[in-house]
Structure 1
Amino acid sequence: MIISKSQTDWTKLQQTIGIKFINIDLLNNAFVHRSYLNEHKNYKGNSNERLEFLGDSVLSLVVSIYLYKRLPKSTEGELTMLRASLVRTETLSKLALSLNLGTYLYLSKGEEESNGRNSRSILANTFEALIGAIYLDQGLLKTQKVLEKLILKKWETLTKTAVFDNKSKLQEVLQRKYHKSPNYKLLTSWGPDHAREFRIGVYLDTKLLGKGIGKNKQEAAQNAAKEALSGLKT
């Protein structure tokens, strides 16, 4: 089984983001959640996780360049906080909702039943995967134009309305105190796809600062950062 354009009409989404894909398979792949593969063994492609990985880096780069040029007097810590508020799960999931990305997702029945189309983490990850697909299909300049339209033109509003989470707070503390950023590592995961749990550790270099458990990687990382902040205070 190969997902084709005949199964999904991408016209409206492409018009909204202002991109006409050359390779429509990249766009399809951006919406294949890993749970879908478990129930469709004949599907020949991969999940969107590789595109998500790439999109996360592209998004961070484009936002960093914009803030660096836009705010020449801001410190490293201030720029880091602003970037964190623009690329955090809450912000990206809201952008994904505004684009109706959830309606295009390929999910397992379990994810469907657990309201996966409206999951903040899945939506945020899908947004990143979409950015990765745009980058591979169109290049950096056009990706920058898409992000300028979706994020950068309203960066002030997005950063003002953002509630800084534990990860953002920890990032700011470590940048200010050590001029370093925390690293998050998946320690273990367990359970079925529709009820999976994750344990993540947060490190400063090789030192473990905290561990956290959650129903997705983002929640686990938030809890790890919370434990790390508590430890730093004591």
Structure 2
Amino acid sequence: MKKNAGKVCFITCVNDADWYNECLLYLKHLRLPAGMEVEYLPISAAASMCEGYNRGMTKSDAKYKVYLHQDTLVVNKNLVQDLLDIFMDETIGLVGVIGCRTLPKSGVWWDGLRTYGRVLHACEPESVVDSQCRQPEGRYQEVEAVDGLFLATQYDLHWREELFTGWHLYDTSVCMEMKRRGYRVVIPDQAEDFWCIHCPKEKPLAHEYKKYQKIFLKEYGDELRPEV
């Protein structure tokens, strides 16, 4: 499918209509640069995050795709223009909002020595945490992995649904797939203001996380160069 460079598509796996409607409300208030069109693509009954994202990716001809959680609220009204400005560098394949400079041996981005980015977390009513890590010295910082709450791409890559059959490590995997193809992953400067509010429920790390962590390390472990 020929890609439409004048179009951005927002793709979300949805199992809660109320949350998605809130997410959509914020997306529909974003400013669109002249000549750009927008598409909103909810994916229902996804077998996994990768399966849902592959389904959404193949349905849209948009060059620019933003994969985001249904409980992610985009508050940066200039988001689309900011992404277009970053993607003018054709070596950049993916933009996230929080992640790590170099993955540790665990493959878990928040265990990394140097984390970058910023997200406002609203996990419980009347409880808001500004999760702010290091900020780039310039417009953006190149990193190895970012969190899956917000993933913007300008190139379509297969999401490894044959490996990641659930809801974990799909984000770190797609970052490694970008790296394998010579594309860079970056996080923008958010020192003055954050791009997203994330509203997940507080809960322990799912027991199946370890399963996908082992799968991730088997596939990509030899490519990791942790900082010490």
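Here, each number is a calculation from the coordinates, and none is a lab measurement. On a predicted model such as this, the values are computed, not experimentally measured, just so you know. Cβ atoms are built from the backbone, for glycine too; each structure is taken alone.
Tell me which structure, out of 1, 2, gives 34, 13, 9 once semi-axes √(5λ) of the Cα gyration tensor in Å, for residues 31-110 alone is calculated. Source structure for this number: 1.
Of the structures labelled 1, 2, one was used to calculate FRET efficiency 1/(1 + (r/R0)^6) of positions 39 and 191 (r between Cβ atoms, R0 = 30 Å, to 0.05), giving 0.45. Name it. This figure was derived from 2. Work out the source of -17500 here, i.e. which of 1, 2 gives that when helix-only ellipticity at 222 nm (-39500 (n - 2.57) for each DSSP H run of 4 or more, over all residues; to 500) is computed. Label of the originating structure: 1. Starting from the value 25: which structure in 1, 2 was percent of Cα pairs over 31 Å apart calculated from? Derived from 1, not from the others.
Given 18 as the derived value for relative contact order in percent (Cα under 8 Å, 6 or more apart), which of the supplied structures 1, 2 does it correspond to?
Source structure for this number: 1.
Mean count of other Cβ atoms within 10 Å over residues 71-78 was computed and gave 17.5; which structure, 1, 2, did it come from? For mean count of other Cβ atoms within 10 Å over residues 71-78, the value 17.5 is produced by structure 2. Given 2.0 as the derived value for distance in nm of label points 7 Å out along Cα→Cβ at positions 63 and 79, which of the supplied structures 1, 2 does it correspond to? Only structure 2 yields this read-out.
For mean count of other Cβ atoms within 10 Å over residues 151-158, find whichever of 1, 2 sits highest and give me its label. By mean count of other Cβ atoms within 10 Å over residues 151-158, the leading structure of 1, 2 is 2.
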